[in-house]
Structure I
Amino acid sequence: MKTTLILSAMALALILTGCEEGEPVRETSMFKVTIENVMVEKDFLYSGVFNTPVGAMEPGGAGPGNMYQFSFEAGPGTLLSFASMYVKSNDLFYAPSGEGIELFSGSVALSGDITSQVMLYDAGTEVNEEPGTGPNQPLNGGGGVGTAEGGVVQDISMVMDGFTYPTVAENLMVTIENDGVTGFTVTIKNLEGSTTPIAPGVWVIHTADNPLFEVGMADQGSGLEGLAEDGDPSALATHLDMNSGYVSPLAPGAWAVHASSVMPIFTNNSSDMGEGLEDLAENGDPSALAASLMAKAGVIISGAFNTPVGSMGPGALLPGSSYEFTFTAEEGDYLSFATMLVHTNDLFFSPSDKGIALFSRGTAVSGEITSSIMLYDAGTEVNELPGVGLHQPARLNGGEDENGNVRIVDDAFIYPAVSDLVKITITPM
């Protein structure tokens, strides 16, 4: 009788645990994964200084017959602004309108003479004196020490100071050349018959209006005053540089919980499996990959994430926002996922091809796992300059096929550290 009771207790234990005799009990947990876009919003894309005349050995002004040049990369939807002091003045400067110059008409790049889009402006920061003779003008040893005006930025044609100024075309010729793709070179030539030197200046590529000034409004206090009164672009250049840089959304993605022996999304240094990663990495569309994962051997559970936390519907992940997804897994399971870095041709964030172990010695993984995430190149489309390339999703898809391998990105471009782009945490629940 005693033996029968012992055997019955053992049978009950096996039923309750769902395990065969001798099989260890495996820990189980629900997990929440949070993918946060931690990029810092920037006002401008790229910016720089022009301060050395062509052929000169060191920075300085460009007198009649001399010129400045600067080059940059830009894509459709961007604008160019720049500014350079009219040196024989108190606070006058040359610039395009506050809105800037459109660099593309559709997909056609701007090229040729753009002098007609450049104006002479009064910064409104110092009272004007007769051009070239005023004692408080830079060439006469008095830059930036004249009487404060407390005015607004105006086209010189609207300034009734009693002085006469030559037209822009009498002093300058401004041209822009395009390399047929996204490269541009701007030349600001001070003509032989010009009545003034021009000073070092700044340039900025942007998408929003009025990066340097707004007509009818006071100087923004970001350094235009120093440029317009003293021909010194340094303060304005510093402001632009601090507020320029690469920023990108992340795209909806796909995830899978799988066995340790499975590499469900890609195999490092091998070509794309043709199961949907290409569409995710090039177009930010995870639907094909999510569908293939559902049917893949060794995948226990899978899904897609496409709606930022707090949003009413699917969309891209902008800076400061996050995606979340949850699942239940047990000891021995691994997690893989992928999400596109949108302003690229085919780059995506992911753990290694083997995924991330969800338990360590019976304890569920918890905390930030960003250090285990890499930026991969899907190897399906030739890379272009991040945020600028003509065939990136924000512009035109359908870039040149690469026929390469999936790998950690290793092209000639510079990318911020992964931790400056994304933060990923996993939380047992």
Structure II
Amino acid sequence: MNRAWWIVAAALAGAAVPAATFSASAAEAVKIGAIYPLTGNSASAGQSAKDAVHLGADIVNNAYPELKGLPLGATAGLPNLGGAKIELDEADHQGNPQVGQQQTLRLITEDHVAAVLGSYHSSVTLVATAVAERQGVPFVVPDSVAANITARGFKWTFRVTPIAPDFGKAYAEFLTELKKAGKKIDAIAVVNENTDYGSSVSTSIIDAAKAANINVAAHIAYNANSSDVSAQVLQLKSLEPDAVIFVSYTADIILYFKTMKNLDYLPPIIIGDDAGFADPSFIPNVGDLAQGALNRSAFDIGKPGTNSYIVDQMFKAKYGRDLDDTSARWLQGFLVLADAINRAGSTDPEKIQGALKATDLKADQLMIGYHGVKFDDTGQNTLASTFLIQLQGKQYVSVWPDNLATGKLELPMKGWR
């Protein structure tokens, strides 16, 4: 009798093994690849993006009841994958497209990541997404804005951020409103670095200005990572445009402000197209020279109790600074990808791709100021949006449009004077 009971118990124990194995497998970590510029001229922006993604992984992997408004915020892990945690597999592309291409291929073919997030530089994102397309692995773009990234008919690329034409339209609307209010906006200048990012955005700005009947007196394209921009600044000084729009990465725009001060040139309005203006090193290096500079953004800390405020406080407690536009867009991009993987209930690339296509997040489910997240057939988020912030003291405040403003627009810009 006892022997028979032991045999039955052993059989039952043996039968339970596959179920236990399945449960463990279902809860295995989900590996996501992320590539940033952790060395090179944009290293500080890359590190800030990395910090934001790490906070995103913490939010997903652990329960934060106060973030019940965010998908996966109040739960621990990915519920539809047995509570599996997200594991980050990260790489440094150094701001080099060739390195970005190699690292993306390694993450996919050697590390077998379920999806990839990247890459800050549009020039890197262009080649990295091409690798993911050939390999049939989802690639989520949180921040690169060159229009051609989602204009190639790719099926595996999903971009969460607003793009170059959105920014051009916003700048034109802002300047048109100023002109109607009596500000002198007879001519503007556009200054851009000459990689895919600067070229794409400057083209969109010029097209939007022309459509709005705004005279572009000068379009100055310069070599990225220049060591001397005196000639460009002297050209601006001789033209005296009413507004200058810069499309520049960090080292370049810091050099521009120092050169403008040295040559005593300060236009009435400076608008930055994010990038270097949003880099964590911008304010410490030239904040005193750039007082009143405007910048585009999709993130504002917001009021206490909002998703943006709570997440910003978490970021500040962890890293000692507020989220900026770039880091916030990376964090939101990560959360969109995590939500899709959870809805897919699988790490199968095709199922994640299908879940990304079906994404339909509302504004109150985000921690950034988009109208929502919904991708069109090109993989572009049709609900992404942007607004303008102004450097006042040691921080940026939202000043346009009026319904999103938390501060008052101050013109002309003060600069160092």
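Rule-based calculations on the coordinates, nothing more; no lab input. This is a predicted model, so every value here is computed, not measured. Cβ atoms are built from the backbone, for glycine too; each structure is taken alone.
Comparing distance in nm of label points 7 Å out along Cα→Cβ at positions 35 and 403 across I, II, which is largest?
Structure II gives the largest value of distance in nm of label points 7 Å out along Cα→Cβ at positions 35 and 403 among I, II.
State the single structure among I, II that was used to calculate FRET efficiency 1/(1 + (r/R0)^6) of positions 27 and 91 (r between Cβ atoms, R0 = 30 Å, to 0.05), giving 0.00.
I
Identify the structure, out of I, II, from whose coordinates helix-only ellipticity at 222 nm (-39500 (n - 2.57) for each DSSP H run of 4 or more, over all residues; to 500) was calculated to give -3500.
Only one of I, II returns -3500 for helix-only ellipticity at 222 nm (-39500 (n - 2.57) for each DSSP H run of 4 or more, over all residues; to 500), namely I.
To which of I, II does the computed value 21.2 (mean count of other Cβ atoms within 10 Å over residues 51-58) belong? Please report the intermediate quantities before stating the final value.
Details: I: 13.5; II: 21.2.
Clearly, the read-out refers to II.
For structures I, II, calculate relative contact order in percent (Cα under 8 Å, 6 or more apart) and state which one comes out highest.
Comparing I, II by relative contact order in percent (Cα under 8 Å, 6 or more apart), the maximum is at I.
Among the shown structures I, II, from which was the value 1.8 of distance in nm of label points 7 Å out along Cα→Cβ at positions 139 and 203 calculated?
Label of the source structure: II.
Determine which structure produced the value 4, 18, 22, 16, 14, 11, 7, 3, 2, 1, 1, 0, 0 for P(r) over Cα pairs in 10 Å bins from 0, in percent, calculated from the coordinates; the candidates are I, II.
I
Suppose you compute distance in nm of label points 7 Å out along Cα→Cβ at positions 187 and 275 for every structure in I, II: which one lands on 5.6?
I
Given structures I, II, which gives the highest value for volume of the Cα convex hull per residue in Å³, for residues 323-386 alone?
Between I, II, the highest calculated value is found for I.
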